[in-house]
Structure 1
Amino acid sequence: MFTNERYLTCGIDNTIPFELQIFMWECVERLPEQRDYLQVFELKPSGPMQSISHKSEEPEYHMVYLIPSDAPITAKIYIIDDGDHSTMLLAEEY
């Protein structure tokens, strides 16, 4: 899973900084081979830091990252693998 072509929606392209997009793809790449088709990321400010909570259900996984940021954002993002391709999208675009 998640080794196929990658896409992102206009919402991601327009609102999520490129560096955060790359970071989230790398988070998925670092997971063990058994991966849920749905990866969930919740972004929110934490003082001067960008908090990124990464979750999946099967197998259960949860990790929180803190990254220095001049302009932390709030967003919920999904990365979904449908077998043919992987797509990063805002939760409201689902």
Structure 2
Amino acid sequence: MRSIGTLTRADLAESINRRVGLSRADSLEMVESILRHMCGALADGQNVKISGFGTFLLRDKAERVGRNPKTGIEVPITPRRVLSFRASQMLKDRIGTA
């Protein structure tokens, strides 16, 4: 599987500009506003679900014991919150994964 490129904020704003007709500045502000809102919700501990796309999930991981692979010494891994993404079935079907 090869990578074709990366979709950027500017690309999203350009698409909004072409399809909706907003100015480039307004389109970029819309993209930034959406991303700020999503980041704020995640920072507040909420999951973010975008219907037909997927869900950004927060999960708290407990403290556990890990092992340094080079030395074999056991070290504690501190508890932390991690972010994961679960693609919707519609997105999976569209990109051809199961």
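What follows is calculated from the coordinates using simple rules that are stated; it is not laboratory data. Note that the structure is a prediction, hence the values are computed from the model and not measured.
One of 1, 2 was used to compute helix-only ellipticity at 222 nm (-39500 (n - 2.57) for each DSSP H run of 4 or more, over all residues; to 500), and the answer was -5500. Which one was it? The read-out comes from structure 1.
As an exercise: mean projected area of the Cα convex hull in nm², calculated from one structure in 1, 2, equals 9.9. Which structure is it? Label of the originating structure: 2. Which structure, out of 1, 2, was relative contact order in percent (Cα under 8 Å, 6 or more apart) calculated from, if the result is 19? Among 1, 2, the structure yielding 19 for relative contact order in percent (Cα under 8 Å, 6 or more apart) is 2.
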